[in-house]
Structure formats: C-alpha cells, structure tokens
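> These notes open a run of structures that come right after.
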Structure 1
Amino acid sequence: MMSDKKSQNKRILSIDVLRGLTVAGMILVNNPGGGEVFTPFEHANWIGLTPADLVFPFFMFLMGITTYLSLRKYQFEWSWACGKKIVKRALSLWLIGLTIDWLVMLSVQYSEPSGFVLSFLWESLSHLRLLGVLPRLGICYGLAAVIVLSVKHRYIPWIIATLFVGYFVVLECCNGWSHDSTNILALADRAVLGVNHCYVWDVPDPEGVLSTVPALAHVLIGFCVGKYIMNTNGLDNQIERLFIIGVSLTLMGWLLSFGCPVSKKIWTPTFSMITCGMCSALLALLIWAIDKHGHKNRLTTFFLVFGVNPLVLYVLSELLFIPFDVLPVGGHPIVHWAYHSVLFPLLGAKLASLAWGMCIVGLVWSFGYAMYKKRVFISL
C-alpha cells in the first residue's frame with residue numbers, strides 16, 4: 001500500500017515538459033516577424049486544424065489535469081483557503097490579460113502621439129478587449145474549479161456531454177457556422193460585451209462569450225483524465241490508459257466531425273475532442289520516454305524551463321511586444337527593422353518570420369532559465 005500511494009503522488013515530469021512545449025509553441029505562433037509564415041505556424045482560417053491550432057487547447061487540457069492535482073490536497077471540499085485560491089487565480093489571469101491589452105493599446109497610441117494625452121484615457125477604457133487567451137484561462141479555471149468542488153465527480157462526464165450538445169444545438173439552430181457578423185457568437189459578444197470591447201481582427205471573437213462553454217468542457221475533460229490517470233497505479237498502466245483515452249477521443253472527434261466540423265475559431269466540440277485526444281496520446285508517449293525510460297536531455301530541459309513557469313514566461317512574451325513594436329531603430333520599430341533590414345534579405349519572407357519568432361522564444365527562455373537555475377517558480 002505504501003508503494004502504491006507513493007506511485008500515485010510521484011510527480012510526473014512529462015506534464016511540465018509538455019506544458020513547456022505548448023507555451024513555447026504559443027509564443028512562436030504569436031510572434032511572426034512578418035505577414036508571410038509557414039502553413040504549420042498559421043491558424044486555420046475557419047474550418048480545419050493546423051499545428052498552430054493545437055498549442056492553446058493542449059495548454060487548457062493540461063490545466064484541467066493540474067486543476068485536479070492542485071485541488072486534490074483540499075480533498076475536493078470547499079474551504080476558505082480553497083475558495084480564496086480559486087478566486088485569486090481566476091481574477092489574476094483575467095486582470096493580467098486586461099492589463100496586457102491596455103499596455104499594448106498604450107504602445108499603439110504612443111507610436112501615433114497626435115492627441116495622445118487627451119484621447120488615451122477615453123480610448124483605453126472604451127475600446128479595451130474584455131476577453132482573450134488569459135481571460136479565457138481564468139474563466140474556465142474558475143468555473144471548472146467550482147464545478148469539481150460542488151458536484152460529485154461521477155456526474156462531470158454528463159456535464160461535459162450536456163455542454164457539448166447544448167453548444168452544438170446553438171451552432172446548428174442560430175447560424176453558428178457563418179464566418180461573419182451574423183454568427184450567433186458574434187451577436188452574443190456584441191450584446192454582452194459591447195462592440196468596442198470585442199476582438200477587432202476577426203469575427204466572431206475566437207475567445208468570445210458563447211465559445212467559453214465548450215472551452216469549459218475542454219478543461220473538465222482534462223480534469224477527468226487527470227483524476228483517472230493519477231488514481232491508476234504504475235507508470236505502465238498510466239501510459240496505457242492515457243494512450244487509449246487519446247486514441248478514443250481523437251477517433252470520436254474525427255467521426256463526429258462529418259456532422260460537426262472542426263474549428264478553433266468557434267471551439268467546436270469536435271475540436272475539443274480531437275485536441276484533448278492528441279494531447280493525451282502525446283503525454284502518454286512522453287511519460288513512456290521521460291518518466292519510464294529516463295530519456296532526459298537538453299531538449300527536455302529546454303521545454304521544462306517553460307513548463308515550470310508557464311504563465312510568467314507567456315506574460316513576458318506578450319509584454320515584449322511593446323518595446324519591440326515601439327522603440328525605433330533606423331527610424332522604424334525594432335521588429336520592423338530586424339525583419340526587413342536583417343532577416344528578410346538573408347532568409348526570405350517565411351524563414352525570416354520564423355527566425356524572428358524563434359528569437360523571441362529564445363529571449364524568453366533565457367529569462368526562464370535564470371529563474372530555473374535559481375529555483376524560482378512563480379504560480380498564481
């Protein structure tokens with residue numbers, strides 16, 4: 001019994017490594033140097049799935065697993081300390097996301113200083129995007145935590161199914177497949193948030209109000225998988241069950257995609273199933289290689305640096321956009337100068353864009369590595 005308990009409580013290094021891989025991928029995808037990028041690093045325009053579409057849902061699936069790990073010590077019962085932790089983390093993620101958007105808006109205003117002092121306060125308040133990547137993480141974590149503390153866990157799969165089916169019905173009955181402003185998701189965003197607080201680069205908002213419903217179910221899948229695996233004795237059994245879950249979810253999502261297309265932009269149920277399945281299978285492979293057979297090398301350490309401080313390093317990557325997009329070199333912002341004057345002449349358009357993204361990943365990693373060496377781990 002002692003060995004079984006020790007096996008259950010042993011930390012799985014592969015979770016941190018895979019989480020680091022997703023964070024590095026998010027940073028790379030979010031920081032192209034120019035307009036032309038290789039197809040794998042570009043999100044699907046509407047229906048479809050590319051490698052770039054995998055990184056965010058992978059992170060959310062892993063967040064579901066770590067939600068199980070973090071709330072397990074409270075025995076999944078409400079307490080002051082537990083409630084305080086949930087509220088703090090959820091609000092912190094949302095507020096950090098809003099702050100980053102506000103600072104980016106400030107940098108854009110600064111780059112066009114005409115009327116800056118008089119117009120900035122109004123513009124920052126009346127056009128601030130209220131949702132986004134970090135707010136979605138905060139909302140889904142908070143709601144998922146409330147559910148797993150308030151509902152018997154055997155009912156959670158039924159909640160997931162209800163959320164998926166209900167969302168699909170809304171898409172089918174309310175023009176949810178149109179890639180324009182008549183989509184029910186876009187209408188809901190404008191009604192709830194106001195037109196000035198929505199995503200301006202695409203319609204509907206890829207992290208909008210209604211698509212939070214399947215995203216919540218996505219995190220709950222991660223929680224259920226985390227509970228199932230962590231209560232399984234032995235790495236061999238964990239690997240086997242993770243792989244079976246991964247293949248089953250991926251196959252189910254693919255079969256259902258003939259009736260419910262796969263789309264990250266509206267976070268369809270099939271998108272959640274396929275990405276959760278792929279992440280589960282990849283995690284099984286990493287556990288087999290790293291935790292079972294001990295295959296640890298410099299590449300493992302590289303991604304582990306991102307994985308042990310994921311949110312801090314992601315936020316840092318977002319903040320780096322500001323100086324690189326504002327500070328001038330040769331009369332142009334740093335990113336413009338580096339891409340057009342240095343990278344593009346040497347590498348061409350797509351390779352130059354990739355090289356700039358890799359430079360940002362490397363710069364963020366250097367900060368993370370310094371924290372890692374000093375054993376500094378920051379969590380919300």
Structure 2
Amino acid sequence: MTEPIAFIDLAAQRRRIASEIDAAIAKVLGHGGYISGPEVAEFERRLAAFSGAKFAVACGNGTDAIQLALMAKGIGAGDAVLVPDFTFTATAEAVALVGATPIFVDVQADDFNIDSDRLGAALQVGRGTGLKPRALIAVDLFGLPADYDALSAFCDANELVLVADAAQSFGATFRGRKVGSLAPITTTSFFPAKPLGCYGDGGAILTDDAELVAVLRSLRVHGQGSDKYDNVRVGVNSRLDTLQAAILMCKLDIFPDEIERRQEVAARYGETLGNRVITPTVPSDCVSVWAQYTVRVPGGRRDEIAAKLKAAGVPTAVYYPKPLHKQTAYRHYPAGGPLGVSDRLATEVLSLPMHPYLAKDVQERIVGALYDAL
C-alpha cells in the first residue's frame with residue numbers, strides 16, 4: 001500500500017528532535033512556571049538575535065501580535081490602515097478590532113504581495129472618506145518578503161507606520177536583510193503549520209524601538225504598570241506560555257537547516273513542473289522560507305485539478321478562495337482601487353505539499369500525479 005502523503009509533516013520534525021523537546025517540556029514541568037517562566041524571556045532574546053531586531057515581545061498568537069502593534073501606536077477609530085486584499089483574514093481583522101478601517105489594496109500576480117504602485121490611490125481613498133491614514137500592513141505571503149524598500153519609502157513620505165506581517169515569512173531574507181529587521185515593526189505567528197511553529201498558538205512582535213517594547217509588554221498583560229494591580233492602560237491577555245517558548249527554542253536550533261531544506265524542495269518543484277503550471281518565482285537577492293509552495297492553474301481548472309490530485313492521494317490546499325473584500329464580514333470596508341488581481345488569484349492558486357522533510361521520491365509522486373491531472 002502506498003504511504004499517505006502529508007501536506008505538512010510535523011511528525012517527521014517531531015521524530016528528529018523528540019528527545020530535546022521532551023527534555024525542554026520536562027524542565028518546565030519541573031519548575032512549574034507555566035506563565036512568564038524563564039524560557040519566555042530566553043526565547044525572546046534568541047528570537048531577536050536570530051532576526052536581527054533589538055527586541056522581541058512574545059504574545060498569544062499572530063493576530064494578537066498585529067493588534068498589539070496597532071494598539072501600541074494608538075491606532076483606532078477614525079484611522080485607516082492599508083492592507084493587501086489577498087491574504088488571510090487576521091490582517092484586516094486586527095485592524096477592525098482596534099476600531100480602525102482597513103482599506104484593501106490589490107497585490108502583484110507574480111509574488112502575491114501588496115502592489116506598491118497601488119498605494120497612492122488607496123491613500124487617497126482613505127482621505128476621501130474622511131479617515132486619517134495611519135499605517136500600512138504588508139503581508140509576506142507564502143514566505144516571500146514584500147518589497148520593503150519601496151514600502152518604506154512610501155510610508156516615510158506619507159507619515160505612515162509600516163508593519164510587516166511576517167506570519168508566513170519568518171526566516172526569510174530580503175536583499176541580505178532578515179525578516180524582523182525590514183520594518184519598524186514586524187509581527188509573526190508560531191501556529192504549528194508555520195515555518196517556525198509551536199505546539200499550540202503563539203506569536204511575537206519584533207522591533208528596535210525600546211519605548212514601543214515597554215508599551216507592548218504592558219498591553220499584553222492587561223495594560224499593567226508597576227504591578228498586575230496597577231493597570232495604566234486598557235490592554236489584553238496575550239502571553240506566550242512557557243511550554244511553547246521551550247518548544248520553540250528546540251525548533252529554533254534546527255530552523256536554519258530546515259530553511260535550507262525548504263530551498264531544496266522548492267527548487268525540485270520549480271525544475272520539474274516546468275510549463276505545466278505557473279510556478280512561484282523568487283528574486284535573486286531574496287530568500288523565501290516557503291511557508292507554502294503555491295502554483296497557479298489558469299483557465300478555470302484549479303478545482304478540477306485539486307479534485308484529481310485528492311483522488312490520487314495527493315493533498316492540496318487553496319490559500320485563499322476568497323479575497324478579503326468579498327468576505328461577508330469585510331464587504332463594507334473600502335477598496336483602494338481595482339482588485340482584479342486578487343479576484344483572479346483566488347480562482348487560480350493551488351498549494352502543494354511543502355515541508356523540510358519532503359523526500360525526493362514522494363515529491364516525484366506529487367509531480368507525477370499533477371502531470372496526470374493536467
């Protein structure tokens with residue numbers, strides 16, 4: 001019987017570092033500091049060092065990380081935040097949760113990231129509706145950093161806060177610089193399926209701004225001041241628990257090797273898929289962390305191909321079948337211009353199995369099944 005193919009094989013990673021993770025968990029169980037234990041601060045230090053940022057503030061999840069960043073910058077009602085239209089809901093959700101208004105901006109077809117050429121028009125839409133544009137959130141979709149040189153120049157010229165949503169790109173690089181040092185504020189997620197994931201929910205904010213860090217650390221614990229009963233601002237309850245921090249440090253030890261393995265898997269896909277589908281490209285001066293390997297199937301055949309692959313035992317996923325402006329909860333928010341690329345991508349994208357432990361022979365099965373389906 002043919003062995004089932006995993007879309008993301010977390011079990012293979014677990015087998016590699018089982019003893020290290022078990023020991024790390026046992027250490028936390030031994031000292032009993034399940035909330036804000038010593039491993040959390042140690043993980044924050046190591047995460048910052050890995051990314052090139054001066055500080056890391058761990059929190060409950062990636063969505064909270066974005067919300068906390070917006071709260072710390074005082075963004076709320078009456079403010080507008082530019083966000084890509086083709087992404088996961090959390091980016092716009094965090095904006096709405098602080099009372100601000102997301103303005104949807106189209107993305108580029110070749111790299112799925114926000115189109116910097118569309119930002120000026122989106123800014124005018126925000127101002128035209130009586131809102132005050134305050135921030136831009138760029139999402140590094142599928143693991144490739146957005147063009148932070150262009151985005152930084154735009155934000156500097158228009159006095160906008162630039163937030164890098166690196167939930168899918170932590171570990172990647174842009175023109176020699178690591179994700180975490182590309183924007184004044186970077187948020188990330190440690191959801192288990194992410195390139196660096198824990199065994200539950202987790203997130204973090206990376207920055208060089210010491211004053212911002214002080215506010216973030218207060219906000220993540222109910223807005224506390226000098227002690228937990230001296231609350232100096234309205235905050236939230238969003239702490240990374242100690243067990244997850246301990247697990248993440250074990251995974252961080254092997255993360256550089258896993259990034260290299262992801263490059264090998266992506267290269268094999270690119271070499272073998274050829275002209276059969278539209279494959280993703282990465283600029284020569286960038287490194288994607290390949291959170292997903294997402295191809296495009298034009299001509300309205302995506303769902304047909306996905307069904308054939310499922311029948312052949314090959315799992316796939318569609319990220320994302322609906323752009324944000326078409327989702328029920330977000331239809332009333334403004335578009336910063338035409339959103340045709342996002343609409344088209346939603347009908348074409350198909351993600352194939354992708355993880356550092358995808359063996360060559362299994363990948364050949366996947367590619368063969370895709371050939372047959374096409």
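All of the numbers you see were taken from the coordinates with simple rules; none came from a lab. Since we're looking at a predicted model, the values are computed, not measured. Cβ atoms are built from the backbone, for glycine too; each structure is taken alone.
> Assuming -22000 is helix-only ellipticity at 222 nm (-39500 (n - 2.57) for each DSSP H run of 4 or more, over all residues; to 500) as calculated from a single structure, say which of 1, 2 it is.
1
> Say we calculate distance in nm of label points 7 Å out along Cα→Cβ at positions 182 and 334 for every structure; which of 1, 2 gives the highest result?
Details: 1: 4.6; 2: 2.8.
When distance in nm of label points 7 Å out along Cα→Cβ at positions 182 and 334 is calculated for 1, 2, structure 1 comes out on top.
> From which structure (1, 2) was relative contact order in percent (Cα under 8 Å, 6 or more apart) calculated, if the value obtained is 29?
1
> So mean count of other Cβ atoms within 10 Å over residues 214-221, computed for just one structure, reads 20.1; which one of 1, 2 is that? Intermediate values should be presented prior to the final figure.
On the way: 1: 26.2; 2: 20.1.
The read-out comes from structure 2.
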